[in-house]
Structure P
Amino acid sequence: MRRNETFATFFVVGEILEFKPEILDKIIENGHEIAFHTMHHRRLDVMTKDDFSQEVKEFANITNKKSRGFRAPTFSLNEKTKWAVDILDENDYMYDSSVVPAKTKLYGIPNADTKPYRISSDSMNRNSSNAKILEFPLMVTKFFGKRIPAGGGFYLRVLPLSIIENAIKQYENQKIPATFYIHSWELTPEHMPRIPLPLGDKFITYHNLHKAMSKMDKLIKAFQFTSFERYIKSD
């Protein structure tokens, strides 16, 4: 990112910062943003409200309250876990980026808006005028007539680069941000241990892992990326 003068938001699992606190300094010192990804990478639907509330406070403590954004592990913010939005609001969070406006086996709110909107526990998929939390939905595109995720991760590795590039251009034409992500382990596949997994999970986790870095590098060179914090301040 330094090589391409690109800024990013790092959604970090809290226990990593407890183990390696210097990571926080490296993120901040290089002009990037720290954001919350729970303390132990547990899906919201296996947590209680009290669990999540406590983790928000723990993360604030270890980051000196620098985090103003959240992303749920496995995009697990949905109608069953919408209470998390209220807890983020109570803790002065500015934005969330957990909604995927497409349906997959693991996640997705297919009728959600594709452009940023004010989210509340009463309105998960459309703008809520009185809400404070700004939702940045993940980028989606049409593939053979069906809306699918295209905002990174497995889809970065499996979709042709031209489809992702066209999706970003479509968002640019609509003057809305194309929210995109990549996992740290996708950038360093040589350090990714090959653990035994069921066939489906193995495919999702490891397929085309060696292509992620080169495809991401091409996207960074072709488009301008920034952190959520910098985008909000410039808007």
Structure Q
Amino acid sequence: MQLSVIIPAYNEEERLPNTLHQAYAWLQKNHADHFEIIVVDDGSSDHTCHHVQNMMQDMPKLRLIQQVENQGKGAAVRRGMLAAQADVHLFMDADHSTHIREVAKVFQILDRQRDVDVVIASRQHPDSDISEHQSWLREHMGKTFNLLMRLSTGIDMPDTQCGFKAMRKQASDAIFSRQKLDGFSFDVEILFLAQQLGYNTAEIPVQWVNEPNSKVRMLIDPLKMFADILRIRRLHRHSGSPFSDR
């Protein structure tokens, strides 16, 4: 199967180049010619785009999409996922907290379970290896967010926010053509849509390393995320599976 990897980036001139070098080298070795990497620059004010453009000279499977203004991670991921053309669309974070090698587990699931359409990494999976945890405050805010998310959406997943998720193209196109939230809570929204549209989701364990320079701003972004998840049902109350033959 061909693979499109989407990496949203906002002012990532320091972390992104190393991530691209590592990801591109691993994919070149393990996925041969059947991949592309799409960086979606979300209106960066630093030299993120310049670095990517320079790297494209030596990386023919690397693409760059530029947002004129900063719109949010959800908007950047949506733009990249809808632009992707491969059989499988995967998005991952610019900090490489979840290494690209975890895509091997994604393909194992998709190859063995033809009824699975969406595969997400879960740091709460009993087999996950978390080599460096988030701060006590961030972890407990995450648990509070997860509890409210479950109550508001009915999604029974212990970790919706790990930035490593993959979908078959049909599912990706259907979900992201409906996805509306531009901020960090878009992860919950796409899983809600997957559930509403009748797509099956599988969770995989991962090796994960906390990146201390998170783009999530304490207090401000969590409050926005709480407000957003309360809107998800209303935003998509008419969503239903368009695939009666599934």
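Things worth noting here:
- When distance in nm of label points 7 Å out along Cα→Cβ at positions 102 and 182 is calculated for each of structures P, Q, structure Q comes out greatest.
- Identity of the structure behind -10000 (criterion: helix-only ellipticity at 222 nm (-39500 (n - 2.57) for each DSSP H run of 4 or more, over all residues; to 500), calculated), options P, Q: P
- Winner on relative contact order in percent (Cα under 8 Å, 6 or more apart) once structures P, Q are ranked, highest first: Q
- Calculated for structures P, Q, mean count of other Cβ atoms within 10 Å over residues 6-13 is largest in Q.
- Among candidates P, Q, the computation of P(r) over Cα pairs in 5 Å bins from 0, in percent, for residues 70-109 alone that gave 5, 19, 24, 25, 21, 5, 2, 0 used structure Q.
- Entry that produces 13.1 once mean count of other Cβ atoms within 10 Å over residues 22-29 is calculated, selected from P, Q: P
- For mean count of other Cβ atoms within 10 Å over residues 94-101 computed as 20.0, the structure of P, Q it came from: Q
- Parent structure of the calculated result 3.5, given that distance in nm of label points 7 Å out along Cα→Cβ at positions 166 and 190 is the read-out and P, Q the choices: P
- Calculated for structures P, Q, mean count of other Cβ atoms within 10 Å over residues 54-61 is largest in P.
Every number here is computed from the coordinates shown, using simple stated rules; none is lab data. This is a predicted model, so every value here is computed, not measured. Cβ atoms are built from the backbone, for glycine too; each structure is taken alone.
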